[in-house]
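Quick heads-up: structures coming right below.
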Structure 1
Amino acid sequence: MIAVQLLVIATAALATTSPHGVESPLVDAAIRAHVADAVGVAQHDVEVRSNGLGRPWSCGPAARLDVETAPGESFQRYVRLRVVGTERGAQCADLRLRTEIVVWEKVPVTANAVGAGETIRLSTARVERHKVVGASVDPLAGPYIAVAPMVEGAPVTVSRVRTAPDWKAGTTVTLVAGSSGLVIRTPGRLLANAQNGDRVRVANPATGAVVVGKITADGLVLAQGADR
């Protein structure tokens, strides 16, 4: 009898000090549903690594559980929440818990390690949300160039990249000036990197003059008022 009592006491102590909390599928399911609804993801993308319970759950399997978190909670891994259990019209639990929750999401990542200034080849991977710092890039808006070295599988966010230019400084483009049937075209040298549609500065090698105009996707730089 004494041995049985000691075993019960030891088991209770172990449950209290477990870093993962006391096992309770009912509590885990309620937390998972709350987080999925708050973040806007599927429940299978929410992992409850620790429910924060320090003792066995006191409500029965038919209890209703309500989970609350602070307004504006970002769910970045460690989350404080309140779990209230109601059974047969009476409150059976009211707990404040410090939980460990991981939200998984598919984001653009590097397909291979890249150095600073290198073009990034994108892939997609399921990543823990708290490891993604900042907004993910739009895969369709690239290509992107790494600002600093990145390991393979690193989340690609806007702060870690710059967009590769459509046109590089030094490229030969065509200056277009004039209108109403009198159009002059002459080669020029682009003075800075640019994207299609940017206002750019172009040097005319023949005269040394610098002309400002808008660059098009076909390499024309239209001076103000110019027709194609």
Structure 2
Amino acid sequence: MKNKMTQFLVIGLGGFGLTLCKNLYNKGLDVLAIDQNEDLINSASEFCTHAICADATDESVLRQINVSDFDACIVCVGNIEASVIVTLLCKQLNARYVMSKANNNLHKTVLQKMGADAVIFPEEYVGEKVADMLTSPNILELAKLTPNFSIIEIKTPETWAKKSLIELDLRKRQNVTVLLIKRGDDVIITPEGGTVFELGDDIVLCGEQKYINKLKKYANIELDHNL
């Protein structure tokens, strides 16, 4: 996948597809949306560069728009059979990158067999995030870079306050690295060893998932205890 993507093809304008169009378009990116439902196309027209009412399972439609011109094709079709067909057609027509939405694990397996570069479960992802918000309100997972490596943001635990990075030695003791500290309007990027944590600091850290999970549990227990 390219580092910088600017042109997107979104196929299927259900709740997820429409939301995706809005967010990509609001970032100033080019978005072409396709759906068979004319009402959905009309609703999406203000949130994308172009919107086409057409059947994406028709190979001639995908040939005409030339799917290989887009940096990414996102298949958001709700119907399982249709999503499998569209994914396969996009790959056969040399789409650069195909991300497909799955409804269940079997659907995911089939999409992967069809050559999808990535398969997503939006409902599952949102469910995980909501659960994290409810059980760990003091911790924000910023990114899961790989299944085994994440970046999180936490509030300064009380036991870290007034102590420096050297004193805490987080890299050795917790197996995590501090990327930056947000203190009010100031941001301390790659803080030096002598940097002292203050209560109220927002600390962004990264590390292997198993160590991040331990840190999240520790930080959440301590922060909840002090509320």
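The figures follow:
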item: Which of 1, 2 yields 12.4 [Kirkwood radius over Cα pairs in Å, for residues 158-213 alone, calculated]; result: 1
item: Label whose coordinates, when percent of Cα pairs over 18 Å apart, for residues 22-69 alone is calculated, return 32 (choices 1, 2); result: 2
item: Of the structures 1, 2, the one that 149 was derived from, the read-out being volume of the Cα convex hull per residue in Å³; result: 2
item: Parent structure of the calculated result 42, 12, 12, given that semi-axes √(5λ) of the Cα gyration tensor in Å, for residues 38-165 alone is the read-out and 1, 2 the choices; result: 1
item: For helix-only ellipticity at 222 nm (-39500 (n - 2.57) for each DSSP H run of 4 or more, over all residues; to 500) computed as -11000, the structure of 1, 2 it came from; result: 2
item: Structures 1, 2, by FRET efficiency 1/(1 + (r/R0)^6) of positions 62 and 150 (r between Cβ atoms, R0 = 41 Å, to 0.05): label with the highest value; result: 2
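Since every read-out is calculated from the coordinates, none of them should be taken as a lab result. All values derive from a computational prediction rather than experimental measurement. Cβ atoms are built from the backbone, for glycine too; each structure is taken alone.
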